[in-house]
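Down below are the structures I want you to see.
We did not get these values from a lab; they are worked out from the coordinates using the rules stated. As the structure is a computational prediction, the values presented were derived from the model and not from experiment. Cβ atoms are built from the backbone, for glycine too; each structure is taken alone.
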Structure 1
Amino acid sequence: MSTTAPDSTSLGSGRVRRGDGAFRTTTTAAGVLILLILAGVAVFLVSESVPAFTAAPEDVIGGEGFASYVWPLLFGTVLAAAIALVVGAPLGVGIALYLSHFAPRRLAYGLGYLVDLLAAVPSLVFGLWGLATFGPFLVPAYAWLAENASWIPFFAGPASASGRTILTAGLVLAVMILPVVTALSREIFRQTPRLHEEAALALGATRWEMIRYAVLPYGRSGVVSAAMLGLGRALGETMAVVLILSASGGVSLNLISSTNPGTIPANIASQFPEATGLGINTLIATGLVLFVLTFAVNFAARAVVNRRAEYSGAN
């Protein structure tokens with residue numbers, strides 16, 4: 001009676017198939033868990049916000065209704081995040097280009113490590129730095145702007161004597177998003193096909209022209225994603241803004257005065273400990289507004305990235 005030994009190839013294939021199945025199940029469960037958490041957060045925010053939406057205007061904080069209460073906060077949130085994005089995103093992309101295409105290898109490694117280290121600095125430290133050092137440092141610049149550029153609505157003045165302005169908060173946020181924008185952009189630029197760069201240089205392009213026509217088009221979608229991740233952090237930042245910004249309410253485009261709009265995260269952090277009843281629902285409702293805003297920003301970023309999805313190093 002003869003026996004046939006099991007085929008080792010089939011056994012190995014079976015083990016691989018079982019491993020693939022377990023991995024697929026695990027990753028699927030992780031994806032579903034993320035969706036469930038997101039749905040749970042959305043349901044919580046909506047259910048807790050209904051009393052604020054349906055309450056009489058005089059019962060809401062401020063006595064003028066929820067829309068009147070949240071609008072200045074939403075304006076301040078978007079304004080501070082916009083300042084951070086306008087300043088931080090180009091600076092982060094420039095640092096990433098320098099580290100990936102200009103700096104010597106050892107210098108690039110050291111600078112890259114220092115930039116990444118900024119991500120480990122707590123937001124509280126950034127807030128204290130902005131309050132005690134950076135804000136007072138900017139006071140002379142604000143005074144100069146109020147005196148020489150007051151015809152521009154952003155610098156109408158009078159200048160703040162403490163430096164605790166929406167512009168200071170936005171600039172500190174710009175520093176805080178630098179590690180995100182720089183790290184992601186640097187890795188994207190490093191993935192540019194070497195043949196594309198060498199071909200551009202061989203055709204007579206300068207270093208800047210090579211970057212413009214080969215590196216930047218390849219990494220455009222990654223840069224957009226990095227900028228949107230940075231914007232998401234700027235929109236949700238709390239403690240740094242609480243410490244730096246001297247919020248007085250209202251809507252103002254004057255970036256250097258003591259009259260500053262607040263932001264939704266900072267307002268929630270400062271008001272929630274003493275809030276009760278409908279006040280808590282109102283603050284949660286402002287959190288829902290921030291949740292929707294962040295979702296819309298990320299959705300728009302994903303749309304931009306998908307438009308560039310067909311670009312690859314082969315075409």
Structure 2
Amino acid sequence: MQMNAIEEFKLPAGKKTELKDYDPSWVPEWASAKEEKDGKKAVKKNALDILEKNKQKLSEAQELLWTSDTYSMLIILQGMDAAGKDGVIRHVMSGVNPQGCQVNGFKTPTEEELDHNFLWRYNKALPERGRIGIFNRSYYEDVLIVKVRPEVLERQKLPPGPRNSTFWKQRYDDINSFERHLTRNGTVILKFYLNISKERQKQRLLQRLDKPDKHWKFSLTDLTEREKWKDYLKAYQEALYETNTKWAPWYVIPADKKWVTIASISEILVSQIQGLNLKYPVLSKEQAAAFEKAKQTLIKE
């Protein structure tokens with residue numbers, strides 16, 4: 001995976017988002033050339049090699065993040081059903097120390113959560129310094145499903161008033177301000193939209209129905225949501241545009257091929273942590289002397 005290719009996934013600031021301009025089945029040039037020459041198995045092997053290298057790099061980068069205890073990282077995964085969010089978490093984070101990583105999935109809000117502002121439950125789940133936090137869906141649902149399905153918005157117990165473009169613009173502003181506050185206080189935010197095609201989603205949903213061990217991943221609401229595909233695309237495009245900031249940019253990641261999704265995201269995570277230029281803590285003279293004394297004590301045992 002080439003970093004210049006990774007940069008292609010980062011949304012340009014200030015430009016209207018047109019998801020049709022982003023190919024869900026994108027593969028890097030080397031993969032196309034290698035598949036034509038050596039076949040799909042060779043491409044898969046290369047991809048697995050990349051993933052293994054990235055796992056090691058991410059493990060080392062996460063250890064630096066942990067020991068520095070200055071920054072935290074928030075990873076936001078958004079996408080249509082079956083876009084591969086669970087797979088990203090499982091594969092990308094498999095080499096990371098579990099003590100330094102936390103995953104949160106957000107279901108239908110509880111009554112307690114509905115009695116607070118829409119950001120409240122997410123604020124409670126933020127990663128502490130030194131840790132990587134992953135939001136499998138996030139507060140962006142409150143400008144996506146809540147926007148596409150007005151009945152969901154009505155359950156939020158908001159004061160009366162029009163739910164027009166001004167209302168949604170205020171929500172985008174709230175999100176941008178929230179993320180600006182987090183980044184100013186040391187949280188690196190990485191936002192990934194997993195860009196799956198409607199045809200590939202259909203294939204993955206059928207696989208869930210065909211395999212008994214995948215039935216648990218299927219919900220009848222998946223079909224209900226699929227009927228509103230165009231509405232969701234429109235909501236995503238607006239949300240991506242309105243919340244694509246310098247401090248918390250969006251990445252549109254091709255999601256039709258799982259290995260491309262996983263390799264791309266792992267590359268970006270490693271690059272972002274390495275870009276912080278973190279160093280292991282340096283011992284003071286007193287600490288160094290105490291450590292040397294401890295070493296000699298152990299040697300003499």
Structure 3
Amino acid sequence: MSTETTPATAGAQRPTTVKPVVQPGDRIFAGLAKGAGILILVVLAGVAAFLVAEAAPAFTAPATDIPGGAGFVAYVVPLIFGTLLAAVIALVIATPLAVAVALFITHYAPRRIAQALGYVVDLLAAVPSIVYGLWGAWTLAPATVPLMRWLEANLGFIPLFAGPVSATGRTMLVAGVVLAVMILPIITAVAREVFLQTPRLHEEAALALGATRWEMIRMAVLPFGRSGIISGAMLGLGRALGETMAVAIVLSVSGGITFNLIGNGNPSTIAANIALQFPEASGLGVNVLIASGLVLFLITLAVNSLARYIVNRRREFSGAN
């Protein structure tokens with residue numbers, strides 16, 4: 001009987017797989033990476049547990065014991081409104097400007113100017129928030145009073161500019177502008193890196209078909225970087241939601257819910273209210289402030305989750321395809 005291997009038999013044999021050798025350094029790096037991820041989850045869970053435990057007395061206390069005498073919900077709703085209003089104003093102002101700066105740096109400016117401008121924008125992120133607050137309160141606020149008077153005279157029929165104008169200029173509009181300057185470098189940095197990753201073939205193909213530079217950017221660069229723009233905007237929004245000292249210095253707080261951006265009556269934000277009230281708080285007042293911090297924690301978590309959901313929806317898009 002012949003023992004020769006036929007072609008059919010040879011084809012039926014499965015090739016042997018060689019397991020890769022795992023080096024000790026790979027195991028150490030994998031362990032450190034896994035430990036770092038677990039540590040972040042543990043810290044986040046610890047912060048959440050602390051906030052819930054310390055905020056529980058504020059949720060169960062009688063309404064008359066809460067500052068204002070109307071209960072915790074009535075206490076925190078104006079703060080939530082002020083927090084979201086200031087953050088939205090900052091996001092509306094900063095996002096288009098950041099995208100424009102990122103496009104100028106990546107596709108219009110000469111290399112030397114682009115590098116210098118990139119360094120300047122990055123340095124804005126290193127400026128302490130209290131410096132922005134002092135600049136907004138002592139320089140920007142008085143300078144914007146004539147503009148606010150013009151807005152009241154010409155656009156006073158819009159609730160946002162109904163007036164009467166604040167004599168000091170320390171309004172929600174100025175606070176939003178200061179926050180916009182603070183989050184501008186974050187959004188710009190993310191958008192700039194995403195725009196630089198646009199496939200060169202897509203840009204050259206658009207130009208070869210006769211598109212102008214702006215048409216190439218609109219058809220190739222912006223669609224590719226849309227998820228990055230959204231991610232940067234959400235990161236900036238998270239920074240604006242949690243900003244404390246700049247808002248506390250700039251904003252002249254009188255409480256209440258109002259859409260008037262140029263008047264004397266301005267709702268405070270959660271972070272600024274905690275910073276201003278915590279030194280003198282005691283007993284249940286501390287629990288109320290911590291409970292409002294828990295609300296801010298949940299709002300920030302919801303914003304980041306929404307950003308992750310939006311980015312994941314566009315994950316299947318790849319400029320290399």
Determine which structure produced the value 4.9 for distance in nm of label points 7 Å out along Cα→Cβ at positions 193 and 289, calculated from the coordinates; the candidates are 1, 2, 3.
1
Assuming -16000 is helix-only ellipticity at 222 nm (-39500 (n - 2.57) for each DSSP H run of 4 or more, over all residues; to 500) as calculated from a single structure, say which of 1, 2, 3 it is.
2
When 1, 2, 3 are compared on Rg/Rh (Cα atoms, Kirkwood Rh), the highest value belongs to 3
